[in-house]
Structure 1
Amino acid sequence: MQPRKKLMKLYYLTVLATIISLGTISTHAAPQHGIGTYGTIKYAANFKNFDYVNPLAPKGGDFNTADMGTFDSLNPFIVIGTPAASVMVTFATLLAPAFDEVSGHYAYVAESVDVAEDKSFVIFNLNPKAAFDNGEAITADDVVFSFETLRDKGNPLFRGYYKSVSRVEKLGSHCVKFHISDIENKELPSILGQLPVLSKKFFNVHDFSKTLVTPAPSSGPYRIVKTDFGRRIVLERVKKWWGENIPSQKGQYNFDKINVDYYRDGTAMFEAFKAGKSDFRVENSAKQWVSGYDFDAFTKGHVKKELIAHGNPQPTQGFAFNLRRPIFKDWRVRKAISNMFDFSWINKNLFSGQYNRNESFFPNSPFAQTGLPDGAELTLLQSYAGQIRNDILTKRIVPPIHANGAETRDIRKKSLALLADAGWHLINGKLTHAETKQHFVINFIGADPAMEKVILGFKRNLAELGIELNVRTLDVGSYIERVHEYDYDLVSIILGQSISLGNEQRAYWGSKAADLKGGQNYSGLKDPVVDNLCEKIAEAPDFQTLTTAAKALDRVLMGSYIMIPHWYRDKIPCAYWNRFGKMNDNPIYYPLPYTMAWWVDSTKDKVIQTLRGSLVGHDSAQKSTGACTRFLAWVKGLFPSKG
């Protein structure tokens, strides 16, 4: 090759390399202290702590709480076993959410994050001080291992969340790069920031796919120090924890020890609270909230009740039909059955009027359907013309109100007409299919005895349609196993929602999730319109577009009648022993961070501990022990043990 040609080739190669380099640089943003799904975030790079915590909160003391049910595993990431819920606090994440803004996530295990401008990758630069409680450093190897293990062996939800990650790359001992194939998925960088960090060394020895009885090394602020499986778990604050002074963690996790006792009976758990064995409870019984707090400690001010207002979207909650069962294939059948759920009677007689009826899959949120569809929402729904029923476009579909006996009789008449249109007729007191002569029988399973009062009232109403509803309350282990296998006709579900909807909607309603064992598409819904709307939510470029898609999804789901909507509260009723210090203002999107932002007030605590000393042997404690013992004996005789 001639010298001139060589020089020209070198020149072009240099120019090409420069163009490639500039192109690469143009997709980078400078490493950030935090990210938000929709752009701006609340806290600046030099922030010291979240506004809802006390950075000077004293460390010390213990926090005693209670949980319902049982546990047989310390691995919360797989579908096998029943994990202890409190174990999650032992796993730190790459980024930490702020609970007083919509979608902000800030440095935690990762000291900075670099998101490509075109969202084609995200890089996490790890904090060199980050370590497990055994002293071993958290490295890129642990992060890569955590991602690949959760994706390949964890709950099916993780595969759904991570499906748009084409590969993960270790760039250095403390730097990890995730390559993203779906750049329209605006939420994915934040989802990757929520990745819990596992110890690769530990799980190379312990099989991740099985229940875990040995505590894994903790990357979080607490470590497990004692387990009495099925009864108690004790967590201890990691001394000189590496993350204590990180701005996203400052002023949090102030208790030296967290003790969690498990109960199989709600009455026993409440008696334990009254006796001072538990510090805090969210009161799920409306009747108890109104009339159950008449014990001395409350009347004397040692126990406080508080209704905490919040802006949190409430969970999707209701009785889910299993559409995998042929009897529920027709939406008219599901609507007829749903109509017979008399919430007005239940709220008045069982809940003391404390609840609101769910008229949305996203109650107490900006994503709930309101009025008739219009504007961008109507345009979006009209794009599915021919794929959705016309009434979804022209009506706001909500459950009927059983205002009085006449209304209930009219609802029954309309329900029988719907069933007749679907081929079911009331013959000799039994709903019978015109062709197969099959009788309509529904099998409901649950794990909470308190739900029996609700479902038995519904059972009476369905009997008026000639439908037989069988109700069975199982032990927690058997119930979870049945739910994971979708072995039910009707089941009570609760699906957590957030102020920033995203990829989880695919897991809740998406066709691909319907057949995943242990998934959360409990109804088994497979609907291309729903799939498309879930994608629009996951890929929404801004909050307004997200809201439009979510409202449209809400209308389609309400019109599908895949669930009989339950109820919600726009204030959280909680009770606690008055031994704590806490900030006056709660974060609007997570108003109960008691293990995170509360602390023991030494002056208050002395009073309470003296009082608790006098409660030893007190009648309330005896009642608690007796009730629990009697209940456990009853359960043991009724159901097989699950560990």
Structure 2
Amino acid sequence: MIIPSIKDNLTKDHVHFLDTFSQSCRHSIISMLKQSQSGHPGGSLSCIDYLSLLYCFILSQTNEKIVISNGHISPAVYAVLSELGFVSKKNVIDTFRKHGSIFEGHVSRHVPGVWYGTGPLGTGVSAASGFALGEKLKQSGETVYALIGDGESQEGQVYEMMNFSKKYNLSNLVVFMDYNQVQLTDSLKKIMPVDFSSVFKAGGWHVIETDGHDVRALWKALRQAHKQTKRPTIILGHTIMGKGIPVMEKTGKKYQADWHGKAPSPELADTILSALTLTKEQQILLDSFRACITTKPEKPQFPTLLSSVRVKQGVPRVYKVDELTDCRSAYGHALLDLAKKNTSVVALTADLSGSVKTAGVKKALPNQHIECGVAEQQMVSLSGGLSLDGFIPYCSTFGAFMTSRAKDQARVNDLNMCNVKMVATHCGLSVGKDGPTHQAIDDAGSMLGLFNTMPIEPADPNHCDRMIRYIASHYGNFYVRMGRHKIPVLTKVNGTPFFPKDYTYVYGKMETLRKGTDVTIVAIGATVIEAYRAWAELKKKKISADIIIASSIKKFDQIVLRSIKKTQKLITVEDHNTFSGLGGQLARHLQQKGVPPQSHIMLGVDSYQLSGTAANLYRAAGIDTTAITRAAIRILNK
């Protein structure tokens, strides 16, 4: 068979082949569902004609990227990949949705040919826009494809993606909407009617409406999409849920959700499979096509967390002892240095470039600064796509927004083992007068349960500088939290910067700021300077305190174990709640290590605060110098 170019019209032979390919895929879909007795047949069957066309005549020749945002149609994706010979059809059918299988209920990046694993609706199409932006920045000339459901497109994140993709003129992004007008529980008309054509036209997209089962019409639509030079394209494919299976198609035509997520019984499946069985001639046709495939997806790569990434870290900046500044400014300077030395480093923000200090990159390197607008969910998922496309994205917003509004997106990036550097400013009470809606006191805990995301927090500007450079050169998702207010540079006993030019940060590394024997005080972030000041006050009272700097609430080292064995008394201090912050996590760690302290006082933010200066709020919450000093006296008098 001669594979048509996008400029060619499809012949009768092409159409006959695609009908045969789709029929075989439908057979595989039902076979999977018969075995698993769970899954989503309706949408898998309604989009299989488009996927067959796209994979056979484009992706099998180019290996360009595609993201299936409505990841529950995994049976369709696995069926196509197996029909192309990219994965074992027998393995797909026998192990679909079984424990230990890579063929999970929603598309998984462990499967060759799946570029981004999805499930929560809306996240995948944003990641696809990240891939498209990445290819545009690299000037590769490659097109990125995405598939979304119509019910899925009610998600606000899809609208964020729509606006972003038009702003950056992602003409290399082609989105297909499986417009079967049925969602999980009922028809779109009953659940949430939306005029998607008008919406995307208003968003500046090239909109094509066509029959989603007519491969000639779909091919023409793809041709039009490829001609676009200034805007992305969405193809609204009018389809029928359950297409190709009469008993399912019947309800699909009535816009009923009967077969959205219900597998056919084994008896019904056998009847359907009998009708879909290929003839010998059809099987020969499919076998001969595989010889025409010119490329195949590589085995997915999952770099080890914290493995080295080839990047130029630059020369650390040393903030002088008398230089009063904030960690966010130190972040901005380090980020600009990294971006100047590495074109792969890009900065993203959500209308906060001045506040989160990415403005330096915006001014000096506008092509490496990506403004997402007030769209945190799009920003985080976009960053996931960019990171898997070879970039090192630093996405920044306030902690309250990064870890609540975009938590779902960070979680999906975590599942995909991306390489996103989330840097959140204005965390904790340090944000001050903006009040409790902006005082992120649960943000670090929000990231705590993500297995492939590492939360860290700098204690001063020099510490921050080293952290920002470290995360660029080590693989994995990071969440760096920092406050808003200015804090002094920490010093050694001799008065020089505690984190000098030759200091190297390592994930989870702890430091002893001052040595003592009576009580251990472990502080993190902006509370470290408060702990140091308490150390000075305690010294006047003949109390010797070990002041230890924690850099993460997820990883601790031997320094704190040795100190606890020595003092048996622990005070933890943080600008965060103690339930999911330093206090609770360090207590858990010490218990697991068999070194629980005899006494432990947790100082943190135990209730929502009001507007006020950082100093006032620290005093009110009991995490300032005076509170730490009193806690030390109290714990020693127990």
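Taken together, the values in this text are just the output of simple stated rules run on the coordinates, not laboratory data. Here the structure is a predicted model, which means the values were calculated and not measured. Cβ atoms are built from the backbone, for glycine too; each structure is taken alone.
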When 1, 2 are compared on distance in nm of label points 7 Å out along Cα→Cβ at positions 49 and 321, the highest value belongs to 2
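For relative contact order in percent (Cα under 8 Å, 6 or more apart), which of the structures 1, 2 scores highest?
With respect to relative contact order in percent (Cα under 8 Å, 6 or more apart), the highest-scoring structure among 1, 2 is 1.
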Rg/Rh (Cα atoms, Kirkwood Rh), calculated, reads 1.06; among 1, 2 the input was structure 2
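Which of the displayed structures (1, 2) returns the greatest value of distance in nm of label points 7 Å out along Cα→Cβ at positions 185 and 513 on calculation?
Values: 1: 1.3; 2: 5.2.
Ranking 1, 2 on distance in nm of label points 7 Å out along Cα→Cβ at positions 185 and 513, first place is 2.
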Ranked by distance in nm of label points 7 Å out along Cα→Cβ at positions 281 and 457, the structure on top of 1, 2 with the greatest value is 2
The value -10000 for helix-only ellipticity at 222 nm (-39500 (n - 2.57) for each DSSP H run of 4 or more, over all residues; to 500), derived from one of 1, 2, belongs to structure 1
When mean count of other Cβ atoms within 10 Å over residues 129-136 is calculated for structures 1, 2, the one with the largest value is 2
